[in-house]
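What follows is calculated from the coordinates using simple rules that are stated; it is not laboratory data. Everything numeric here is computed off the predicted structure, so don't read it as measured data. Cβ atoms are built from the backbone, for glycine too; each structure is taken alone.
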Structure I
Amino acid sequence: MFDHSAAIGIDIGRNAIKIAVVKTDGEIIAVKSFPLALKQTSDYLIDKVLGAIRDIRQTVAVKGINPICIGTSAKGFIDHKSGMILGPDQGIKGWINVPYAKIVKQETGLPAYVDNDANMMTIAEHRFGAAQGFRNVIFVALRTGIGGGIIINDKLYRGSKNAGGEVGQMIINFDNGQSDKGIKGSWEHFASASAVVRKYRAEPGTKTNSSARNISCKDIFELSYKGSPEAVKVVKENAEMIGIGLASLISVFAPEIIVLGGGMSEARDSYISMIQESAYSNSLENCRSELRIERAQLGAAGSLLGSAYWSMKRLAGQNI
């Protein structure tokens, strides 16, 4: 319907607002990033979003481009129909029950929409990335926590109140490990980037190492590449744990493809191979017979592409 149109895509992250103008075919015309203060309020964050929108509209105006709508990806639970950010507050004062889309529309004059960031990344990979051409898709974001999105027969599965797809909260070990969300034995607690850091620090060889106190998940992966015994062990155990979680999803949904996104998915091929081996060996053969497990192709641009594309579909009356 809008073959030559463009939309604004926004990703509200923890440390920055990323914004892009995207054409219907996925071409990114302009992209910018605006850092955020450590302490934030709802008013501050919306003001930064509106400032970013003004900036990028001016940038593309000189090219004769006038975006027709705005899509935003944000963390947490969101009523995508009303454009309300429900929460949790993500450490942002007042970031609960915020009529985000209404405010953005009033201030910019453009139709505005908002949805969960993992859902937007799922849509992007399905339309433009690794999952193109597949009808049954699971996207898993491997990062500080574990998020995800599910596409069944080319449609994003939302569940009741748009709360579906929280794959990171699957219970995989009920005997141990209560997460920061109060859920006992969740996949996220045992397999996320936070879990990698926690388990590395608990290794006997690192307990007295002061550098382990401020170590990141990425640092641990780098140490594993250099042959650190503790890091190699933790990364291997993590890959196995991720594969176990994927195996549960495989046996329930029998997807055609699982796309792995988030920072952890950018590790070396050997890590992805270990995940694949664990997933395949712990799932039913008939459920995985046509399965592919692939790294996401769009990276950090996924949420921008997804939110922009989805907003154009919403404007056209298509709720994908």
Structure II
Amino acid sequence: MFLGKEKELRNQIIAIGKKLYALRLVVARSGNLSARLDNDLMLVTASGTSLGDLANDDILKVSLEGSGQTKDKALTSEFPLHSLVHTQFPGKVIIHCHPSLINAYFAVCAELKALTFETKMYVGTIPIVEQETPSITRPELVVQALKNNNLVVIKNHGVVAIADTFRDALYLIEALEEAVKVAAVARLFKKDILDGLDKELKESLKEDSACLMFSAEHIQAIVDLVNRDEFILKKGQELDLTLQLAIALDGLGQVYRFNFEKGRIAHVEQDENAPFVISAPAEVWEAVFLGKADPFVLTTQGKMKLKGDLGKLSRWYVPFSRLFELFKQVPIK
């Protein structure tokens, strides 16, 4: 007899397995699912099970170390991945599956070509973890990648998605599968359409050395780039980009308020008295400044915190997308 939370999680695992199978995101006996039950225990699908036809005895209740599995079922070979992810991201559920279109795309492409606003907003920059074995033998690389995006591609293997609910984890995988499909269809319409997409506009920076992240020199370098960028100026005037936006480094009290006037940063203050404040810990900001993660995606996934209405901020999506591109052009220490 299963009671309370365990019964509900088992029902969710069975239901999402059927959904994944119906969508052909898993086939045969591929893929695995898990959810943390409490501080010490987790539920995980057993080795050799079909996610489209799960029964309760296909779902093992084990400790985070792997002890306690029941009957004749064996732990999935991906258990070390599930265990480590649950340790690093408490409260998240995990879907690991092998979608055919995603696998095919990333087998031949090094990055996602995002052709729709939805892809840019909700999928963003997808981390790709190299894989040399049939099972994930270096789960720590996946955990590191999950800090930048709740969805990670394992090259030549599949995807790992985490979220608060199985439904939200599935939505991420569906969104990536659709983005890949759009890219493939676009290629049919115009063969060379992917060849020049998403190339960053490069600007020559003459700084002799990298800046310390969130230092006054770092912020000033960003301001200088923004204020001489013709695209931001043009869009800022068209969209009346006049507002105050602050960025804050959690835990260290470092915050800068950008005062925009029609796309130009008129001045910067060291306070967060702004209608929009974006805050995150150092490792998340580092991923942004290094171009490994998109701030819009990090915000929708909860890795960055936004004080203010994302819907209102989205009015200036185009110039802010360019702003975040400029963030990457200032080398940091």
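Each of structures I, II was scored by distance in nm of label points 7 Å out along Cα→Cβ at positions 24 and 312; the highest score is held by II. Each of I, II could give distance in nm of label points 7 Å out along Cα→Cβ at positions 152 and 232, but the derived value 3.2 comes from II. Can you say which of I, II returns 14 when relative contact order in percent (Cα under 8 Å, 6 or more apart) is computed? Derived from II, not from the others. When Cα Rg over 2.2 N^0.38 Å, for residues 184-279 alone is computed for each of I, II, the one that comes out at 1.39 is II.
Looking across I, II, the calculation of semi-axes √(5λ) of the Cα gyration tensor in Å that yields 34, 23, 18 traces back to I.
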